[in-house]
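Got some structures for you, see below.
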Structure 1
Amino acid sequence: MPYFADKKIERTPYGDLVIGQIPRLLSQIDRNPYSPTYGCGDRAFWHYRTMTDYAAPLHQEVALTLAIAWQQKRDANPYWQSERLRETACAAMRFWSKLQHKDGSFAEFYPGERSFVATAFTSYAVSEALLRLGEQVGDEDRCALLTALSRAAKWLHRHHDIIVVNHTAGAIAMLQNVRILTGDGLYDEYREAKVEDLLSYQHEEGWFYEYGGADPGYLSLAVDYLAKDYRHSRDARLRDALHRALDFMRYFYHPDGSFGGEYGSRNAKYLMPHGLQLMAAESPAAAQLAATYTRGLVAGTVVNPATMDDRYNAFFLNKYSEAWADQQEIQAVAEPEFTNRFFSGAGLLVRSSPSSYTVLGLSKHGVIKSYTTSPDPSALYSDTGYFAEFADGTIGTTQWLDLDTEYQLWEEGEYLHVNIVGQMALFNTSLPLVRYLIPFRLFLKLAGSCGRLMDWFGRKVIHRMIIARRQQPLHFERNVCLGPEEMIITDRLRLTGAKRLLRLGRSADATAIHVASSRYVQAADLGVTGAWSAPDEYLESLNQGQVLEIITKVDLSGRRSNSVKHQIEDEKEVAAA
């Protein structure tokens, strides 16, 4: 039986995206029922064979999109009721259960890893696929999968992850599904403990903590999972938390249709659509975000699964397939009102004028994103901070998160002034497996079966790769004067100590923190101005202990095509302190 019949008809944006991605998903899966890896979604493992020594459970989330594609008749879906599609979804879930550790957890990036997020997110996808397929899953498969889900739920109950709160949101949605599937009230108790964890880590401004700060993109992921739970639980606490989060998110949908970015704690530029669809009927912010995001999806201005690598394609596509399945008829909503707002807790400042919209990441030491609002909204200016290469091979950056960043704000008439003071931190560019592949794999072989040791090791890896900060000897002060039609950025840089600079520049879209599901390209990245590189004479000035002053003028009116100008002023001999 073929996977689909030959049908062509215009579809809705979500349906068009999901249906168009199904062939890519199927190509990732071992579809040979006689193969020992039948149902494996990690093509690098089962097909290429020498690229990796384990199958990543994340790829098994493909089962949910396949289940929804099998279920949906709308949009002249050619995969509706496809028997082979259903069989492949079931095979993917069976292979998922084979990847589970004895303690109930799943790995994410390496064999033996005990990953909270992999356990929560993959278990949610399988539990939701089971709910949607219903009796189409055989009794033997259903029993085995429920056993695996129960073990995963118990492991999640014993572990906590509040450094990255969207992981806990995923666990809440998963535990809700397991309770529905089993009817066992024990999972209500497990869910309640996670809800209490999550609510204690929501800031009063509406955002949840993501590695110590606010990230609009990852907040949309937390909203997505909480809305999945809320549709079943109708938990008033989650409803209130969702409304607060959505009201915060709406300030970071840009006039050109893009969302989020480098001013967030994790640089995420995506917006998850399923939670918006579920909340649109009762949240004006959700309805507005959903309506404008759909236009951005059609226009190609937003990050979406089609632009993502194979590792995260299935994970992200699930959210779009669920949005497709649960799409609401959203009543006409007003166009977004781009207004001024200062979120002191998050260290984020939003400034709007009739012609421009600017977001300043104060907690990221002055990341700036500016957009024109009319007549043709577009990305106008992007400054994600300075990067410096030192003679000892290390790389420093001003783009690091610190909620205690030293800054001041004041207004003079129509002008807003911002002063930020800070110091570069080390940009971790290490490729650990290049040097430590054999010791690392030997350690995993010997210690991979010890859950507590792997828990400890996982925390150490996260701290070293993402959280740890080592300051570098380049000090900076940024002054921003933001008016209705012009922005003037004055930066003062000073090098201390014995280190010498080899390169210095400012990037329009580079990121510094390691975030696996980031650095995806969107249309606005390709043409926006803001990058700058220091010529040799300015590097020499810094190396001699002088202060370098860099003045950037940005025309916010959108009237001139060449809107960014640079002036470099080398101050008279200023001794390095």
Structure 2
Amino acid sequence: MDFSNWLAFDTETNGLEWMKDSRVYYIGWLRGDGTQSFTHRDQSLAFPADKASDLFAHNIKFDAHMLAREGFVVPWEKAHDTMVMSAVLRNAEQSRSLLALSMKYIGYDGKEDVEHDDYMKTHRLKAAEHHKIPLEVERPYTMKQLENTLCLASLWLPPIQQHFANLYALERQITRILFEMEERGIRVSRERLADARPRLTTIENECLALLRSFDEASDKMNPSSPKQLAEFFAARGLDLPSTSKGNPSTGKAALQRFSDDPAVKALMEWRAANKLRTTYVDGLTSSLTSAGLVHTNFSQTTAITGRLASSNPNLQNVTKGEGLGAIIKKCFVPRDGYTNISFDYSGMELRALAGYTHDEVSRIAFEEGRDIHGEVATALFGRDYTDTQRTVTKGINFGIIYGLGLANLAKSLGVDLWEAQMFLDDYYKLFPGMRSFQNLLYRQLDSAGYVTDAFGKRYYVPPQHKYKALNYVVQGGCANICKQAMVNSTEAVKGTDAHLLLQIHDELIFEVPKGEEANLIPTIVEAMTSINLGDLSVPMAVDVEVWDGDWAHKVAWEEKE
């Protein structure tokens, strides 16, 4: 493999908010043949991507955003990200920072990083204030980073191409798609956010007044104080469970069993309103650009399973549209002239599980479009099963995927251990393939130290966390299906004015020009359901909902037609 025409590059900036006012102050690049450059914005920034066979950076998406502000375009067909490469090779790392990976894999002693950090501390500079560092200090630090990037790339690319070529090709495409999604952003109404704040504040005040009205409370009780809450609930006779440190727990799980208590109800509603106001109203308001857009950051290397993560702000954690959560979702609106449409895989995790286990009951249910939880409840309890029994079935289905274990499963179902064990025994009799597949994973884990999903990705699982093996394989497989769906669907609408805005768990959110819905919806659905799933011979289904003015109000596409 010829490394001489490889080029590693890095940008040093005055901030991290590329969508606002952060700018590039230095661009450094290093070729495999030793040629190097370090340019300052006061002179002439240089980015000779056309002179390289392959481009490498660590967290290349950020650098691409910053370079775009300076008029440079990253040629994605040449682009590689050593952070992404590390995730393809190994799903779990304590840190994917360039420093940590360089110290672990190529024996870097950290000298240049320490000297650089010392300078910043001595001059009281913040992490993003590289523009205040003189060239003679910044250059050796950046050049060492580039040297480490090339070393990691030369170490990792050969085994990746030999063992994980298809996975890596997929991840490279996802990096480009995420860059485009982040650049596009999603529209949020500043006016609706402003209206949401007093509404939520009123709810908080009403709940707090109710809490303080109980005889056991003081008129200065702080609902954010675990100590005061513990004393308050103890006075009301609530026997709270203890934390690992022996203190009374006032968390959501601990209070759930007392949900009928009016004081608990008031506290839970206060917490919900307070979180929505502080996390979402305040957070979204500070993230809004002058154009009324929010540009989240998507990471493809954070989650062990390969699922995408969203941050600054976290749009995957925007609460469900029911109840108070609707106040926030109403703030997300389409651009003028566009319709936002949600494409959500139906029962993806259970479909993937059925594909792995080859159990006939679930496979036939999915092929014929039946309610999987109802089918399993019928098999376990008979056709006259109750709503409670269906809930139990649903809890078992997902409890097995998430590797809850007997004790946690019993807790989630609200039953005794013996009853949870009885449910599990009946479940495994109904689905013998489930037990066989789990045993297959455990044997692979014992012999190789990792398990493999249907797409060939490896998940290293510590022996003490053996119970997580099934979860990693199912969730990881779903992550890869969603990523392939992102590639297929964006390719399918290429040449149109449709744009992929968000990926939320198993859901893709597109914006399409008004009047083009009937043409583009079937195209996107076809792209998402025609993925080659290999051994997972279970059909995928997609539910389509059109935003009726905002994210909180959605109408099924069949109904809208």
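No lab work stands behind these numbers, since they all come straight from the coordinates. Nothing here was measured: the structure is a model prediction, and the numbers come from that model. Cβ atoms are built from the backbone, for glycine too; each structure is taken alone.
With distance in nm of label points 7 Å out along Cα→Cβ at positions 101 and 461 computed over the structures 1, 2, the top value is the one for 2, the highest of the group.
Could you tell me which structure in 1, 2 was used to calculate distance in nm of label points 7 Å out along Cα→Cβ at positions 37 and 277 as 5.3?
On the way: 1: 3.2; 2: 5.3.
Answer by label: 2.
Looking at FRET efficiency 1/(1 + (r/R0)^6) of positions 245 and 293 (r between Cβ atoms, R0 = 41 Å, to 0.05) for structures 1, 2, the greatest value goes to 1.
Can you spot which of 1, 2 the value -15500 was calculated from, given it is helix-only ellipticity at 222 nm (-39500 (n - 2.57) for each DSSP H run of 4 or more, over all residues; to 500)? Spell out each step's value before the answer.
Working: 1: -12500; 2: -15500.
Comparing all candidates, it corresponds to 2.
Kindly point out which one of 1, 2 the value 1.00 was derived from, the read-out being FRET efficiency 1/(1 + (r/R0)^6) of positions 429 and 517 (r between Cβ atoms, R0 = 35 Å, to 0.05). Label of the source structure: 1.
So if we calculate relative contact order in percent (Cα under 8 Å, 6 or more apart) for every structure here (1, 2), which label has the highest result? Working shown, then result.
Values: 1: 11; 2: 14.
Once relative contact order in percent (Cα under 8 Å, 6 or more apart) is tallied for 1, 2, the winner is 2.
Assuming 160 is volume of the Cα convex hull per residue in Å³ as calculated from a single structure, say which of 1, 2 it is. Among 1, 2, the structure yielding 160 for volume of the Cα convex hull per residue in Å³ is 1. Highest-scoring entry among 1, 2, by mean count of other Cβ atoms within 10 Å over residues 181-188, is 2.
Please state which of the structures 1, 2 yields 3.1 when distance in nm of label points 7 Å out along Cα→Cβ at positions 149 and 493 is computed from it. Don't skip to the end; give the middle numbers.
Numbers: 1: 5.4; 2: 3.1.
Derived from 2, not from the others.
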